[in-house]
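S.K.: Listed after this line are the structures, all set down as structure tokens.
Throughout, read-outs are computed from the coordinates displayed, never taken from laboratory work. Here the structure is a predicted model, which is why all the values come from computation and not from measurement. Cβ atoms are built from the backbone, for glycine too; each structure is taken alone.
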Structure 1
Amino acid sequence: MDPSALHHRLTDAERQAFNETGFLQIPDALSQDQVAALTAVTDRVFETKLAAGHDPRKSLFYPNFLPDDDQFQDLVDYAPVFPKVWGILGWNIYLYHAHLIVTPPTGEPMSDKTFGWHQDSGRVNVEIESHPRPRLSLKVAYFLSDTSEPGRGNFWIIPGSHLCDTLERPADGVGQPEGAIPVLAKPGTAVFFDRRLWHTASPNASDVTRKVLFYGYGYRWIRTKDDMTVQDLWERSDPVRRQLLGWGLNCNGYYSPTDEDVPLRQWLREHSPDEAK
């Protein structure tokens, strides 16, 4: 990993914003050339799924997309973004979940029906006894299409709700919970969000197809959330990326890692010792 990545470390203001609101928005994290190239690859994936029978009117949720193209893999440890990930979670981390979403227009007007609000991680929110629930992981969403206006299948959030274990929804199923807002993001924006943040997808009532890449980072002792087939990428990855793709010496190393298990920590010892503790 190039030391120039250190120029993109999490700032004190970014840390405060993430801790208080549960999300962080980084405009222009991707250049327009990168957006164009990643969009072309995403379109190719979508066309392949359509050819295999996917309904063109329905949203495509496609996990384990990293092996499909080197450009997807290059975002795993992308220098303008990844330092902020380790700044929040620390160094004993990996990519436990990744999914690509394409949301075509529905052809219908936006209704006021209550969306599917949730926190990530399923049974974690039931089986771990704590308040507030533990952070454990976060996601970075790279927006390839223009969702800078409402109604474009926007990702909705409730800022600050990551510290709430429950969410009061409208009893009649109409309208959104108090404080809910759509995330407005231009192409190239990276949005970080805490897994505990109450959030939801929404219908796409526009004429713009929504395209987003989600990268989920968590601690190495967390199981993968989808059937990731990235082991074939280990041999051609540098040590830090190999860690992020799930490599380890043995199972115990995920809980009590040696230096060889976590090359990110070794790299930080050399380049940013305070973050290697």
Structure 2
Amino acid sequence: MQIKYQDQMNRTIRLGQFPKRIVSLVPSQTELLCDLGLKDLLVGVTKFCVHPHQIKKEVAVVGGTKQIHINRIKQLQPDIILCNKEENTKDIVEACEGVCPVHVSDIYTLDDSLQLIEQYGKLFNCEKRAQELVELIRLKKIDFEAYIKGKRYFKTAYFIWKSPWMVAANNTFINYLMALQGFENQFRHLKRYPDIELSEENLSGVELVLLSSEPYPFKEEHKDYLKTVIPNAKILLVDGEMFSWYGSRLIKAFDYFKNLRQQHLNVIP
């Protein structure tokens, strides 16, 4: 008897039983699985799966998010492979479908994140724990919304890469979380992750610059350089995981966002 599931791309997944062997090709989803109590079911992860800290020593590494070792995945005999539309390519998804069923997530908003947690709850028979995480994240969001109410908005640029300089624009989870914090995205008229020139025209009026710790590991030297380009802007190094990882990372993210304001921005008139 087959059970049918829908992933976030509205693709149908057919399984005969709850999966017992999981390959995760998305770092934030690996963390979510472990927080759902499913760590023992993981048989394969990526080299970028850094949470929990020891996971790469305990589970086989099958490549990155853009390049995988498909033969290594086959040898692990997974029951299901977990992908993400943004993190993994269409070719990767198709290659994995030749091994076993594949679930693909597609995240733009908090509601999408909560839907994914609920889908995993059903898919892996851990609905009670999934609902606990969902409710905790909702409470964290409600608390943060009460905190942020009436706070000052900042015209903001969020950089994810250098050479070329790339920003997070519209149609991204990062843009959604920026808006939630009162960070008005300077590049919301663009989509996804465009290259930009560090010109006066592009950066006119920018009050706040956020330099992410990932995928490019921005450092103090980059902060210093941008000060010469945008001297009137506040420039901060920020934890990219808090701005781009969905799933259980959101439990920590809202407290991080609150502290970011309190430590660096509340003194700005």
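S.K.: Consider the structures 1, 2: one of them gives 1.00 for FRET efficiency 1/(1 + (r/R0)^6) of positions 122 and 162 (r between Cβ atoms, R0 = 30 Å, to 0.05) as calculated from the coordinates. Say which.
M.R.: Computing FRET efficiency 1/(1 + (r/R0)^6) of positions 122 and 162 (r between Cβ atoms, R0 = 30 Å, to 0.05) on every structure in 1, 2 gives 1.00 only for 1.
S.K.: Comparing FRET efficiency 1/(1 + (r/R0)^6) of positions 42 and 218 (r between Cβ atoms, R0 = 30 Å, to 0.05) across structures 1, 2, which is largest? Show your work: numbers first, answer last.
M.R.: Values: 1: 0.80; 2: 0.50.
By FRET efficiency 1/(1 + (r/R0)^6) of positions 42 and 218 (r between Cβ atoms, R0 = 30 Å, to 0.05), the leading structure of 1, 2 is 1.
S.K.: Let me ask something else. Out of 1, 2, which structure matches 16 when relative contact order in percent (Cα under 8 Å, 6 or more apart) is calculated?
M.R.: The correct label is 2.
S.K.: If helix-only ellipticity at 222 nm (-39500 (n - 2.57) for each DSSP H run of 4 or more, over all residues; to 500) is computed to be -11000, which of 1, 2 is the source?
M.R.: 2
S.K.: Here mean projected area of the Cα convex hull in nm², for residues 10-81 alone was calculated and came to 5.1; which of the structures 1, 2 was it taken from?
M.R.: Value 5.1 for mean projected area of the Cα convex hull in nm², for residues 10-81 alone corresponds to 2 out of 1, 2.
S.K.: Taking volume of the Cα convex hull per residue in Å³ as the quantity of interest, name the structure among 1, 2 where it is greatest. If you can, show how the numbers build up before the last one.
M.R.: On the way: 1: 141; 2: 129.
By volume of the Cα convex hull per residue in Å³, the leading structure of 1, 2 is 1.
S.K.: Identify which of structures 1, 2 gives the largest calculated value of volume of the Cα convex hull per residue in Å³, for residues 26-153 alone. Intermediate results must be reported in sequence, preceding the final value.
M.R.: Values: 1: 166; 2: 120.
Going through 1, 2 one by one, volume of the Cα convex hull per residue in Å³, for residues 26-153 alone peaks for structure 1.
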